[in-house]
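Colleague: Structures follow.
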Structure P
Amino acid sequence: MDTLDGLRAVIAVVECQSFTQASERLGISKALVSKYVGEVERQLGIRLFNRTTRQLSLTEAGRRYYEEAVILLEQFSSMVDNVTDEQTRPKGILRVSAPVNFGESKLSALLPKFSQRYPELKLEIILTNSAIDMVEEGIDVRLRIGGVDDSSMIARHINTFPLVLTASPTYLERSGIPTDPEQLSQHLCIIDSNFRIGKRWPFIAPHGTSSSVNVEASITVNSPLAVAKIAIAGGGIAMTPDFIVEQAIAEGSLRRLLSEYTCMEFGLFAIYPHRKYVAKKTRCFIDFMLKEFSD
């Protein structure tokens, strides 16, 4: 067994809290993960894990080994990157998590370009709107839209997406075009239940005055893409991130409303573990995202 294989196996088992999930992260069999961990324990003459049929827990020696192993593996990876930075491209597997709608509408179209630039890197994209444990699930980078409240992670700001108001020409012909936010209370509005603002929509007027309007919900749904599709079908006025509706606006199936007013905006962040060494593959992906969205 290579010493690095043992380090990686122990780290994966600790962070996944499972030999099965560790094998999936490392791309090797569960039996091989168990073998590597067993060989580390034999070489050191200590037990790293307390194993039962239902539970896996670290011993005190195991905890110390894990903490040192993470540092050693980071130092090794940093050394390799520093020595070979100009000669080699990132290799291995890069696991990226992203919100479903953003992944489908914006990220997916960029992935072929990234893969062409880094052909030796394999991408695994996990689209989910649920909270995830990056360490346990082996996620290298998490793309998140909204606030960041985990101080154990580093968050790089990639871009900002404003919320915009839209409605279909059919709905506007039937119900009229609002000329100020207060008139929204007289219209049917489509609520995205992901937003904490609920039925109280905030606005900033051109001269800087802030206000909020209680809107009447015709339909409530927990997906900005669904909100946009309902609006296209004539269901009412939608408030969505601009990237969700930009194509529909360009095609004429939605019209933007009250464009002189500013609604809320959400930041797009790339989140990764707070460690001294950041893997080359992670740095390359974040730099790629920064360049694509700055353009």
Structure Q
Amino acid sequence: MTAYSMWPPGKTCAVVVTVNFDAESVDLHEAKPENLYGKYSYGRYGMRAGVWRLLDVLRDHGLKATFFVPALDAENNPAAVAAILKDGHEIGARGYAFEDHSKLGANERATLERAHHALIGITGVAPVGWRAPFGLLTRATFGHLADLGYLYDSSFQDDDYPYVVECAPGRRIVELPTFEALTDATFYNPRHSHSRALKVWKEEFAAMYDAGHCVNLTLHPRGDYGSGRAARARAVDEFLTYVARHPGVYFATCRELADWWRNAHPATEPVGANLAPFDARLARG
């Protein structure tokens, strides 16, 4: 099977635009609520300015994105959530208050349920996609997500294509891998310029397009490590313009891509299949 035959007829590669709706719940891991008005107000910037700027960019390109939203941030910023839905974007889950799911243990299922039902109450629609806060989860997480009816996860960085995981007989989750070099925070956390981010994004896309890969662009509306500021949003606009010039690009939301992939490429692998050799070594001490 060639790379190009992985996609719908006439399509060369897939592109999804995802936005991590990281607001005050992220900052609460570093500061008390009363301090979010000063040094730790970058999340507030994302809700007051950044998310609106990114929505404008997406609207100008006629693209539908997937926003991964912590439920607490959705509760605190209903106007932004309403604007996302009004523009036809997808909302996926990202924890309740940006918890580290690798440390929740027996409380993980209840936390996932709390976030899930909170988003339903706010949006009126059950989320079918999930992205782990901090990128941290356990083997049990997929089983919990499947029980709640989730279609896909987008937390791993282990492939150039989506793949299907079998959590239990008859229960499947599609994984939509991300990539550090296509994530804005990779550049803006260490204070690199938006021009450097744009240069790398274009180089990565050119290579992935030629190989027929899945391009998962990950953005944040925040003012510190995100693309919410004017110059950085302009870089996103320029990158999407560059991508759109390439024929055969399959633009999709995460839900659309996961649903198509599950039907077109239904072969599965067990959860953690590639970790078996590591497990054996750990068992031997």
Structure R
Amino acid sequence: MHVSDKTAYIYLFLTMTFWAGNSITARMFADDLPPLQHAFWRWVIASFVVLIIFRPPLKRDLPIIWTYRWPVFWIGTTGIGAYNTLQYWALNYTTVSNVGLLQTTLPIVLCLLEWLVFKEKITRTQMLGMMVATIGVGVVLIKANVVNLLLLSFNFGDLIMVGAIFVYGIFSLLIRYSPKQVNQWSFLWVLFVIGALELLPLQLLEYQAGYRMNLTIGPILGLSYIIIGPALLAYKFYTSAVLTLGATRTGLFFYWLPIASVILAIVILGEPLQIYHLIGFVLVVFGLRLGLAKKEG
């Protein structure tokens, strides 16, 4: 599952762009795709797609995966079952803007966890890159107006999102303990099944509460995108990138997520392009360039 650094960078840009598209799609079809049901069916259908199209050598790989069953279980639980559920739960109490702002702490959390667990060092140049990228995302989220920062209020949903971020940080660290000698699609298939099983009772509760999926052509196309991009390809790319780059350098690409969301919102939803978008974009790209440096600058 290891790839070259250059390939890992491309994978991560695509992953964050896919995940940004996931947010746009969820926003477009919020009334048609209840969050827990769409998350559940996303993983169910993704697991069937893996079996049909990629045909992983599961018969050979499952005994190996079983020997790593506890790391694999916790990788699936944190990265697919728990993170999605906590994020959707948080959005019941807080705003998309607050969630976006809190997600900018993910690279710092990943860096801290990797330092605590694996004693990985971070250079001054990488720290500077994080600071510049954080400022860039902040410029976009507060629309280059300090007053908007002062108007932000935090609540119970934000605490849930903080928990979600730490859960995803743990997922990123646990990927190191995944079985290296198995086919990647076998590994991902098992993760998807774990996530689907854990979401099963939650989506049933949502269904019993009266929420239904409206599967007309628009929502079906939206769900298809969510399965192909943010689920199948993004998780394959992300797990490969973490094994190649480590959690700290991988985490830096989360700064690209809100910027990609803004770009897609402008292109797809027709939201206006503002000067602060351009300023934030330049700062994030510059911060990423600094943060990905391997040596002290």
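Every read-out reported here was derived from the displayed coordinates using simple, explicitly stated rules and does not represent laboratory data. Quick caveat: nothing in here was measured; it's all calculated off a predicted structure. Cβ atoms are built from the backbone, for glycine too; each structure is taken alone.
Colleague: Hey, Rg/Rh (Cα atoms, Kirkwood Rh), for residues 13-172 alone derived from one of P, Q, R reads 0.96; which structure?
Modeller: Answer for the origin of the read-out: Q.
Colleague: If relative contact order in percent (Cα under 8 Å, 6 or more apart) computes to 45, which of P, Q, R did it come from?
Modeller: Comparing all candidates, it corresponds to R.
Colleague: Something else about it: Can you say which of P, Q, R returns 54, 48, 33 when Cα extents along the principal axes in Å is computed?
Modeller: It was calculated from structure R.
Colleague: So, one more: Work out the source of 1.1 here, i.e. which of P, Q, R gives that when distance in nm of label points 7 Å out along Cα→Cβ at positions 21 and 125 is computed.
Modeller: On the way: P: 2.4; Q: 1.1; R: 3.3.
Answer for the origin of the read-out: Q.
Colleague: Computing mean count of other Cβ atoms within 10 Å over residues 101-108 gives 14.4 for which of P, Q, R?
Modeller: Q
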